[in-house]
Structure I
Amino acid sequence: MSRRKTTFDPAPAFAALGDRTRLRLVARLSDGVPRSIATLCDDTDVTRQAVTKHLRVLERAGLVDSTRVGRESRFSLRPEPVDALRQYLDEVSRQWDRALTRLKSLVEES
């Protein structure tokens, strides 16, 4: 029986973050303070229904958690997937740097 190493798939998280409203929600939750949907709607023109929909997308992507507190849910940002995304982007950046260095060497040799 072969065991395959499970690797982080950043695609669902990047897809979830590909929306301006979800990016704003992540930014609001990035201070570590769990917030209710009502609180997340404060000072925005986004409806509670829309915020709920966007939070569910973020939750399915593993970026936020929800906890029931009485009759409401409180949402918080999960730092682990955000750190994994950062590491992924750092690796992509290093790959591009290496590729550009190789290209520069080839161009300078010609």
Structure II
Amino acid sequence: MSSSATSTRYTLSARYFKALAHPVRLQIVDILRTGEACVCHLESALGLRQTYISQQLMILRRAGIVQSRKVGLQVYYRLTDDITEEVLYLALGSSHERIPLAICPCPECNTK
């Protein structure tokens, strides 16, 4: 591998780990490893303001850790690949099953 390719690989890896190196972002990706979630679900699960969660999601999206899709007014986020799930498993152990939240207004929680 060339020096330039190696440097790029380490730069991308550092960006990835820097994005994960925050307690709230770790909580977000931990929730997302149980499946796709909308911002309102993350807001209810974490007890944090929507704007703050959106800021953290933007950092995770820029690092290539999460991706989004919009359905009507809802924006759903999911992990981009299995690598993050494996990293979280090594760091935090197994994930817990996602439980619908009584105070979450998203269609996902309201159908259960």
Structure III
Amino acid sequence: MNQYLLSVFSVEGAPTPSAEAMQRAYHDVDVFNAKLMEKKAWVFGGGLHPPGTATVVRVQAGEALLTDGPFAEAKEHLGGFWVIKAPDLDAALAWAKEASVACANPVEVRPFQDPAED
């Protein structure tokens, strides 16, 4: 079975959801996660702290250089992700549609290079 990365993107500058909307999204994501596990599609998933908490590590001439903040200057940042198992891209896209509804954000789907061992 193939593995896919479902990446959740948050848009910088977008209105902050209300506390009620955030609680609904947390609940809906919990329900989605349970469904992934029930259907044996769950591999791993998690939410991330805001981009300002990131540290970028670059090695140049054997020295590690640390930079605060996200790697890319962008308006959209990775906010969370799932790694799932799915038989094909169409199945992964169906999961991503449910994920996008649950977390109320865009979800990008990307296949891993090698199929997972079952």
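A short reminder: the numbers here are calculations on the coordinates, not readings from a lab. This is a predicted model, so every value here is computed, not measured.
With relative contact order in percent (Cα under 8 Å, 6 or more apart) as the yardstick, tell me which of I, II, III scores highest.
Going through I, II, III one by one, relative contact order in percent (Cα under 8 Å, 6 or more apart) peaks for structure III.
Cα Rg over 2.2 N^0.38 Å was computed and gave 1.46; which structure, I, II, III, did it come from? Don't skip to the answer; put the middle values down first.
Values: I: 1.46; II: 1.15; III: 1.20.
For Cα Rg over 2.2 N^0.38 Å, the value 1.46 is produced by structure I.
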